[in-house]
1. Taking Cα extents along the principal axes in Å from the coordinates of each of I, II, which one would give 42, 41, 36?
2. For which of the structures I, II does the calculation of distance in nm of label points 7 Å out along Cα→Cβ at positions 56 and 152 return 4.0?
3. Between structures I, II, where is distance in nm of label points 7 Å out along Cα→Cβ at positions 168 and 208 highest?
4. Taking distance in nm of label points 7 Å out along Cα→Cβ at positions 200 and 216 for each of I, II, which is largest?
Structure I
Amino acid sequence: MQSFTALVRPPGISFPQAISNHPQQKEIDLSNALVQHQGYVQALKRAGAKILSLSPEDTLPDSPFVEDTAFIFGGMAFLCSPKEETRRKEGESVAKILMRHRKIATLEPCLDGGDILNTPESVFIGLSKRTDERAIKDLSRKIDKNIVSVPVLKGLHLKSAVSYLGGNILLINPARVETDAFRNFQWIEVEEKDSYVANCLALRNQIIMPSGFSSIREKICQHGFEAVELEMSEFEKADGGVTCLSLVFP
């Protein structure tokens, strides 16, 4: 990845009402979330990203999680169709900015971008509470790449449990997904108690990850990557991870 763009959106005032099953959901601190989001954007800039920042959507609590709104593949931006009714307006502003950079197509429901894991050989898509087989089949008709559906056993999205770091290496919590599809990869395994760290963002040789997981950080670094730790507590309370906060594309 020589140069890349990252689309982001800061939390709006309703962010503490984001859809979440986290036990601390009612303790989301908006001020702290804004500071953490700024730190996230700065990390993207240090990694070489050109930032496209959307205005906050004060009436859409989950709108900082822009990854769920689209999947960018080659010259196309495929708009996802969220199952959750309260999230269906998030894609409107995303589409307006993406159409300046890509051709736009809309996928059949239901699909969240957080269920799409793009690797060099295949695109893995989670069969989860938010993504169904119909949407997976629709995408398979529209892109020229092998697509593999993966049942998600626990958690919100496929990428809540699996991240592709590069060099055929996955960061994976095998308790949360069917793992047969990933047998040809090298794994860095994440235990259930550390499940939040399974979602990381790989940018060139840098791996942006949540702070507080020293053993996983060491394993990532042992494979030759540079780990960049960020405080993500408020987004964790909202069932959001590192990749959720941006749409990254060449």
Structure II
Amino acid sequence: MTTIAFQKFQGAGNDFIMIDNREDLFPKNSSKLIEKLCNRKFGIGADGLILLENSDKYDFKMIYFNSDGNESTMCGNGGRCIVSFANKLNVFDQETTFEAIDGKHFASIVGEIVELQMSDILEVEYHQNYYFVNSGSPHHIILTTHLNLCNVVSEGRKIRNGAPYFEEGSNVNFVEKISENHFKIRTYERGVEDETLACGTGATAVAVAMYDAKMTNINNLKIETLGGHLEVSFKKENNHYSNVFLKGPATFVFKGEINI
């Protein structure tokens, strides 16, 4: 039996188990172990588990697993939380560059506020009743005028597993416009297979989609989630979006050790 130290962080209610794996001791091929650690009844409990590893090019590498135990695409709030975790470990001071599954990310931290540069967004797809944006992870986006009445879990699950996504799946976001610079969202996350309190790549995808669809002409938007407020800013040039930044709190919750 091995004892593993961990720390727990949350970003707008999106919570993650953080493990310093720079010595490569964590058995990351064990999806059953990761699923168990993320289980809220039998483990630590989290939306995902993130390993901080050494990088040949940058300050560190981020390896992200959903709570189902499988390695997944980019997680925005997870990215902000690992920046806070790395800062707590004295990996860097105020600014950092790290690598994730979708490439290089720049970030800065002041107190609990982390601003993370996301991948460029090359396209907003328009469909009959929804938008689709890949913001490092795939996002299906539906506009509504009654967000509080949406059955996010049942509707999200149907869309996540249906055409054109099928087994690979997509995250599903329900969006309500509050004002010109303020949107509320609720998100069904694949891999968690439930509604989460926030989703960073979802907030990013929604902000860009709303701007592209001319629902707003402001390129610095407040995105309200069930777990708190995020900010997304970006620049549009040549029909794609660059300098995309996700900003919000990334908070240390507790630390401990667990036998695996």
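1. Structure of origin is I.
2. Source structure: II.
3. Biggest value here belongs to I.
4. Biggest value here belongs to II.
Laboratory data are not the source of any read-out in this text; all were calculated from the coordinates shown. These numbers were taken from a predicted model, which means no experiment stands behind them. Cβ atoms are built from the backbone, for glycine too; each structure is taken alone.
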